[in-house]
Structure 1
């Protein structure tokens, strides 16, 4: 049984592993957003239907919301590109490098945004976009 599990894990493309970890990263970012928003808007508002726009816009709660929103803006492109690479059998190579760039830039982006370092945050975002471009290039080449 252990040998079968080890063989299955060894046969899993790194791209698929990155996709799994990207889901975990998104869930962690969502949790940070929720945990910081509740004190900012109050538990009663958080539990309500939230008519209007009670989302926090300042401080850590606002930055956590914007970081998560930014993550979700690029995530569909990452997921589509990585699934395309996996399904087409184009694992490894420049597509994998792009996926790793996107993932690690996104891992760095969240705490950089939470702390509020603007230029480095932008650099992390640009690196993630370069990663997406490399993935799509490899998929279409």
Structure 2
């Protein structure tokens, strides 16, 4: 599990960390590969998508053995927060965050549903649920690493 990286400063984006964290990553991956490591790399340092790709390239491992957390944690938070807002079990919420983990990620509203009901239909049927609240949930998920 690779979590090492330079700390993100206020006003700095995850993408601003690329060059610093690529240098750090190289000092980690190269010795691990040289040691004969035959496992799986799991990357959780930012910018996670770029560092996962770099780990794959630096290691020479098959793509199946280099995994990045990407937006999976964001999607889980998103589903949990929506579930809490509408008072249903999180397993009934199917909503995903896609794109590059960070400032450019986005929710896939067109495929989001609660118990199989499109989220847009759910909002129409439940006037207590406001679209603006859903947008705020997404924004809080996107910005979670900054708070």
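Nothing in this text is a laboratory measurement; each read-out follows from the coordinates by a stated rule. Predicted model, so just to flag it, every value in this text is computed and none were measured. Cβ atoms are built from the backbone, for glycine too; each structure is taken alone.
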task: Could you tell me which structure in 1, 2 was used to calculate helix-only ellipticity at 222 nm (-39500 (n - 2.57) for each DSSP H run of 4 or more, over all residues; to 500) as -28500?
output: 1
- line: relative contact order in percent (Cα under 8 Å, 6 or more apart) gets 18 when computed on, of labels 1, 2, structure 2
- request: Can you spot which of 1, 2 the value 0.20 was calculated from, given it is FRET efficiency 1/(1 + (r/R0)^6) of positions 40 and 128 (r between Cβ atoms, R0 = 35 Å, to 0.05)?
  value: 2
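Using FRET efficiency 1/(1 + (r/R0)^6) of positions 16 and 88 (r between Cβ atoms, R0 = 25 Å, to 0.05) for the comparison, can you identify which of 1, 2 gives the largest number?
1
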task: Tell me which of 1, 2 gives 0.45 when you compute FRET efficiency 1/(1 + (r/R0)^6) of positions 24 and 112 (r between Cβ atoms, R0 = 35 Å, to 0.05).
output: 2
- prompt: Can you say which of 1, 2 returns 143 when volume of the Cα convex hull per residue in Å³ is computed?
  reply: 1
query: Here mean count of other Cβ atoms within 10 Å over residues 72-79 was calculated and came to 14.4; which of the structures 1, 2 was it taken from?
result: 1
